[in-house]
Structure P
Amino acid sequence: MSKISVMKMKSFKIILASLVFLSISCDKDFEEINKNPFSPTQADIGPLFNTVVASLRLGWNEQFYVHNETLYGITQLAAKTGVGFDNINIGIEEIWRDYYRGLVHIRELERRFNEMDVEEEALNNVRAQLKVLLAYKTFRLTDLFGDVPFFDAGKGFQSLDLSRPGFDSQEEIYKFLLEELRWVEENINAAPDPRTASGAKYVSFGDFDNLFNGGLWMWRKFANSLRLRHAMRMVEKDPAYAEPIIKEIIENDLPIIESGEEVGMHPGRQDWRNDGVNWSFREHNKLRMGATIWRYLSENNNTDGSGIYDPRANIFFEPNNANEWVAFPQVPDADTPPAGGIPYGEHRDNNYSIKGNANIYSPFNYYLIRDNVDIPEVILTAAEMGFIKAEAYFRGLGVAMDEGAAEAEYTVAVVNSIKFWQGIAAGSQMWANAPPVLSENEIFAKLNHPRLSIFTSENKLELIYAQRWLDAFRQPWEAFALSRRVGATPREGEMPEYYRLPYPPSEAENNPDNWAGQVARMGEDSEKVKVWWMN
């Protein structure tokens, strides 16, 4: 990017940052808040688009109260070692607010596109990129809450009649977004210099695409990957709608995210610092390696780590203060020794070995949650795509049942997952003594272990789910969705009746009529209400 472009982008960020507005789905003093916040400026679509990209970042409170306090324990990707914090609403409010704040920018970009004096085809690429972001953000929100305000939301500055939007069904939202992503596949033009039939240049975001750096082929892949992910998510509920999408993508070999193309928010590349992740672990300080995930990393409980068969163990976790591998019981009893220590304190930058004498259970790897520059926030991996295809083949969803194809897809997916996580560690400049990077042949050899090999497994589908769950180690919301859909991810004890996040209290306060109507339809606003795509 040229120095002029960098200066221009920074100036626009300053202008946008100075705009004081929320304009969420509904809020206090909505007459003032819902005024068009963009009319006083001449901000270009590029910086505004990058504001939407930036909204993909995880919130600090979301990570603390929703991920660490709630979802890691529910999914058993980790163990919560003690009584936690009773204010999950802080994280819920942040998720809700950040989504609708970003939606306002999306609606404004849509409005600007509609008013541009150019050929409609010339807008195809920028419309496609925006549709993909809208789909990802909205799928994520509705998967957490169920029905949400959507079709009229984010438009309060256009009309006061839309300042308090009604709730839309998750089914309608899902099917709308899947059709929007189909439009992307059919209309995005990834040619080096795309032009309309009349020779007009396509409108572009130029250097302001901080997600894929203008790589339209990657936007197409991301769109199809989201289609595949969410068609599979709703397949139990509406197979007649979902299976043709799965079939189209797999049988036509449509482009999806491949190894080395994993989607994420990269602080160092995007000029921000991810300080929230370490804060959320350091201040929470109750997450440790649990017994459930330990069984999928080690064949025994040897504290010297001699039973570890999965190289991701040393990337996800580390030994305790006594340099021993010890899992916290997933279902502790009264005799379970309490956890403690300071394994996530930033003092370890200079005194790495000091985790506190009370740190008797294996914590998350310090560098995985400390490096605020080189460790990305994961959005979608190539491995996940492989596990979805493996499930489709094994169950005959959209494609003919083919156990051999399922085994092949699974095997490559595990390899891709290990490669991805090795790359995460190796790509960190802060990560001291990162685990050795295995070659692809060495990784394939690891898959001969009976706990990884699908060829010798007595329950192949359960293994597919387990490895997809494991790959989502830093995406507990994705593991949460998988566990709710299939009810067969690794765990000890019964699956909790926790199916969604309750709506934030601010929605009841600021959008009372629509909130009350929605709760009446649901029966209650609680975590026990299943989202639409669950059976």
Structure Q
Amino acid sequence: MKILQCLTTILFLIIYFDDSAQQNYPQHYFRNPLNIPIQLAANFGELRPDHFHMGLDIRTQSRENLPVFAAADGYISHIKIEKLGYGKAIYIKHPNGYTTVYAHLNSFYDSLEQYVKNKQYKDKQWEQDFDLPEDLFKVVQGQFIANSGNTGGSAGPHLHFEIRDTKTGNNLNPLLFGLDVPDAIPPVIYSLFWYDRRYSVYTVQPQQIAIIKKNNFYATNSIIKIGSQVITLGLRMEDLNNTSPFRYGVYHAALYMDDSLLFEYRLNNFSYDDSRYVNACMDYKRWTESNQGIQYLSILPGNQLNIFTPLQGGGKIALNDTSTHKIEIEISDEKQNISTINFSVQYDSSSSKNYTLPAGATVCDVNEANNIATANAQINFDANAFYDALPLSVYETLSTSTKQISPTIHIGDYTIPVHDSFNVSIKTNIINDSIKDKVVMQLISGNSSSVIKGEWKDDWMQGSFDELGDIRLLIDTTAPVISPIAWKSNTVFKAQKNLIIKCKDDISKITNFKATLDSNWLMFARKNDYFIYTFDEHCKSGSHTLIITAKDVAGNVAMQTFNFIKQ
């Protein structure tokens, strides 16, 4: 029976590894989407806030408007235009079952650009997200489809390129498709850590293990004494290649104890929705506080990402005796450049350290709903909220602002990740019903702030957030400020290409922007707080009246009228 079980396990692993192997993807079917050699600014699987990077960021020589080409035959199946995220993006479906995505574009090729523009004016909406029929915009490999840019959530000119499984929608690692990215350099290991897994990762601190490097091999100077009988490991590591100074995410890692595989992942084939599990794949506290990405070589109880080889124990190292145990870690990139680290560990009870929970903390169990109440707040987490058991501190403090009409509800801190949204209900102080419509909920999480318009139920306002921090109710009666950039009313425009307006709110964000030119809707693109109109056929020569309206989260509206002459 044991022999049969072993054979079954071996067969399963062979099937698993073959399924994830590079040769299963068509090699060189997709061409470089640019006409310059591929140099990467980011690869698939690089660590990002709340997500893995889901494609390749291809450098465009610090320039915009480089021509972008279809990677293979197919048809344009989807268009997305948004103020953050992708900016302007094209999706192409290919007959071999894959979809390619091209993002942060400045403009589409002429006929597609005009089609989209007509739809935007018909909808009176700049942001778009729509499908296209198969027979409308067919393309062939190498056809010009767009100009590269810096739109959406981009921080600099580049092309974001993805390959997806059309059927599942999952993102695939483009470097497994034979794209020409020279790489003979193995990944780099910076530091090694162990965690005492008698406790939650949100309770203990990582313990660093000193390592030395010889060529691509890493080791320790001595046997590592461990004060716990159950530990997991973590690595700070990055990948390199031959064509760019940037550093990247590591495609593959495997952990062995006494020659037995305990843990393994390959960064490939998962969805955008599941990408938020990146917060369970790394030491989130270290990441948020110092931008140091310590990646766990283990699977937290609430981590449901499908990149892991299914193995019993999920990477936990059991030291049930005082013998010396051999540990080997192997990391590699898509070209099979490999780095390894070898060392030995031994349980030593004399170095054991016990941890205690913070006073007054509520222990939130993983994979269970957790509900917490204070005098003026109710907080509800669903079963998917946390990746490991969590001692959560929740308390109230009195308001500190004349705009604040509730206590501040302190819910943990920003260094603890939450996988999905949780509900918060907060009771207000005495308030006149006539101004309830101007109340918003504000979350302060580290250095960031987010504001939403909650829903009232009697004197309680309810809303949802996906980060921990301090939450309070504020009265917002101040309208946004509308400011023309480098022009003013009665300006005469001669050679200018763009008209730029900044709209800024003191508490929240601009939720609605509208422009009319001589009573007709006029389209402005958006980049952060800036709204840009590019002069076109909708603004002919002559005198014009431009009316700008901006609304914030609380519903406060600002309106401003400008007159100008277009020559």
Worksheet entry | Highest-scoring label, criterion being relative contact order in percent (Cα under 8 Å, 6 or more apart), among P, Q | P
Worksheet entry | Label whose coordinates, when P(r) over Cα pairs in 10 Å bins from 0, in percent is calculated, return 3, 17, 28, 28, 17, 6, 1, 0 (choices P, Q) | P
Discussion item. Computing percent of Cα pairs over 15 Å apart, for residues 453-524 alone for each of P, Q, which one ends up highest?
Written reply: Q
Worksheet item: From P, Q, which structure was P(r) over Cα pairs in 5 Å bins from 0, in percent, for residues 173-292 alone = 2, 9, 14, 15, 14, 13, 13, 11, 5, 2, 1, 1, 0 calculated on?
Response: P
Worksheet entry | Identity of the structure behind 58, 44, 30 (criterion: Cα extents along the principal axes in Å, for residues 237-388 alone, calculated), options P, Q | Q
Fill in: Structure from which -14000 was derived, helix-only ellipticity at 222 nm (-39500 (n - 2.57) for each DSSP H run of 4 or more, over all residues; to 500), options P, Q
P
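Throughout, read-outs are computed from the coordinates displayed, never taken from laboratory work. Predicted, not measured: the structure shown is a model, and the values here were computed from it.
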